[in-house]
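What follows are several structures.
Readers should treat all values here as calculations from the given coordinates under stated rules, not as data from a laboratory. As the structure is a computational prediction, the values presented were derived from the model and not from experiment. Cβ atoms are built from the backbone, for glycine too; each structure is taken alone.
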Structure I
Amino acid sequence: MDILAITPGKTVADIGAGSGWFTVRAARRVTESGTVFAVDINPEATRYIDQRVQKEGLHNVKTILSKSDDPQLPANQIDAVLLLKTYHEVDKPIALLRNLRASLRAGAKVGVLIATVMERTMA
């Protein structure tokens, strides 16, 4: 979060939010003066995050049921984006990033963390 400059008052998008692991941590970090958009194509994930943030008393999280090629984020509002172990799952990654661009403020940062599986061959 330091690399993405996620600080109080910032607006952050968690694309492929899943269970909300990053969403919750980012929401605490941006404080009530900031906003976190939890974006997912799975309606079950967005419902789960809505319930989770309600239980945890976080009022600065907004869920978005997106399209696979469009995060459906508001224009010119996002300071930082994280795709955590999600990018490899995206059907149309170039279209997604193109559509994401309109939502970014000047100087916004986009972080892509890719999960890798290392195989070990026994000889």
Structure II
Amino acid sequence: MTKFTWEHIHLRSPDAAETAAWYKEKLGAEITRTPQADGSTRYDLDLTGQKIFIAKVDPAATGPSPQTPYMGLDHFGLTVEDIDAAVAELKTKGVSFTTEPKTIRPGVRIAFLTAPQDVSIELIQRD
């Protein structure tokens, strides 16, 4: 069977620089800026080894963000060692949560935050 590995996650934003700055400030992502042939700048992130590409898009050319739950990609998850401490830290940085930390089964706690452009990110702590 073919072996698959993760390459990247691709986000769209009306302001790629602002979105990249949010991921750097709130989640510690590293930003790479690449000049493009058309004079624009491409913003890519390294978030714990995962590549995230951010493409600029005109909001007038897009549909509304879907409301959870919906079919397709719903969210992506990040592991943390101490979910309560992580949530408290992110709240001091102004991050909004749609689900506060809760135990979903023994040894597994989760919380959900909202990133720019209504991207849903799950924080998960596994004991």
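Computing relative contact order in percent (Cα under 8 Å, 6 or more apart) across structures I, II gives 22 for structure II. Comparing distance in nm of label points 7 Å out along Cα→Cβ at positions 25 and 105 across structures I, II, the highest figure is found for II.
Given that mean count of other Cβ atoms within 10 Å over residues 17-24, derived from a single structure, equals 18.2, which label among I, II identifies that structure? Computed on structure II. With FRET efficiency 1/(1 + (r/R0)^6) of positions 9 and 49 (r between Cβ atoms, R0 = 25 Å, to 0.05) computed over the structures I, II, the top value is the one for II, the highest of the group.
Computing helix-only ellipticity at 222 nm (-39500 (n - 2.57) for each DSSP H run of 4 or more, over all residues; to 500) across structures I, II gives -5000 for structure II. Can you spot which of I, II the value 16.1 was calculated from, given it is Kirkwood radius over Cα pairs in Å? Of the structures listed, the value fits II. Comparison across structures I, II (criterion: mean count of other Cβ atoms within 10 Å over residues 1-8) gives the highest value for I.
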